[in-house]
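K.L.:
Structures for review follow.
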Structure I
Amino acid sequence: MATLEIPGKFQEILRPHLPYADSGELTGASELASLGLDSMSIVQLLGDIESSYDVELPDEIIEESTFATVGSLWQALSPLVAGTDADPTR
């Protein structure tokens, strides 16, 4: 996988759901399970993503492989939230 830039806003949404993440930057290769993301955290994270980006996530992206790494999750979400990072009021 090429180096994937993870937007700061997405990292801010994700970080509270990762109890084992340090304060360093999350990379695309960061494994979500090893950072403490579990099934309950996924449900809460999805709600935070939907409210932060004002989108509704389709059921078909909610699968185990989507939640393997920070990068896999961002790749699944980025087409849905395209442009919302550019708007500082969101």
Structure II
Amino acid sequence: MPLYYFDVDDNGTVYPDDEGSDCDTFDRVKEEAIRALVEMIQNSLPDGDRHKLVIKVRDDRGGVVLQVSLNFEVQAEHRSHGGSSPDSHV
């Protein structure tokens, strides 16, 4: 079975996978990368208004065969307090 390495980039800090995982099909590689990203999201909250998680999957020759990423961004809506807005009541 082919061996694949799932390297994690957590907001610019890279954690290389030195062990690898056996995956019999490319669909399995994709499922594992997505599952790992979802688990990372569930187990940690972003530490600010922006956060980027990336999993790059390498094959046994070192070539990147897949990348799965998530960009988290919070944008506050700025409203003026003195003027009228479509939401204001008369």
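Laboratory data are not the source of any read-out in this text; all were calculated from the coordinates shown. Since the structure is predicted, the reported quantities are computational estimates derived from the model, not experimental observations. Cβ atoms are built from the backbone, for glycine too; each structure is taken alone.
K.L.:
Of structures I, II, which gives -11500 when helix-only ellipticity at 222 nm (-39500 (n - 2.57) for each DSSP H run of 4 or more, over all residues; to 500) is computed from the coordinates? Kindly include the intermediate steps, with their values, before the conclusion.
P.N.:
Numbers: I: -11500; II: -7000.
Derived from I, not from the others.
K.L.:
Taking mean count of other Cβ atoms within 10 Å over residues 13-20 as the quantity of interest, name the structure among I, II where it is greatest.
P.N.:
Details: I: 15.9; II: 10.8.
Greatest value across I, II: structure I.
K.L.:
Right, something else. Work out the source of 0.7 here, i.e. which of I, II gives that when distance in nm of label points 7 Å out along Cα→Cβ at positions 29 and 69 is computed. Could the numbers behind the result be given before it?
P.N.:
Details: I: 0.7; II: 1.9.
Comparing all candidates, it corresponds to I.
K.L.:
To test your reading of the models, identify which of I, II gives 1.00 for Cα Rg over 2.2 N^0.38 Å when calculated.
P.N.:
On the way: I: 1.00; II: 1.62.
The value was obtained from structure I.
K.L.:
Follow-up question, since we're still on this one. Tell me which of I, II gives 29 when you compute relative contact order in percent (Cα under 8 Å, 6 or more apart). Can you show the working numbers first?
P.N.:
Numbers: I: 33; II: 29.
For relative contact order in percent (Cα under 8 Å, 6 or more apart), the value 29 is produced by structure II.
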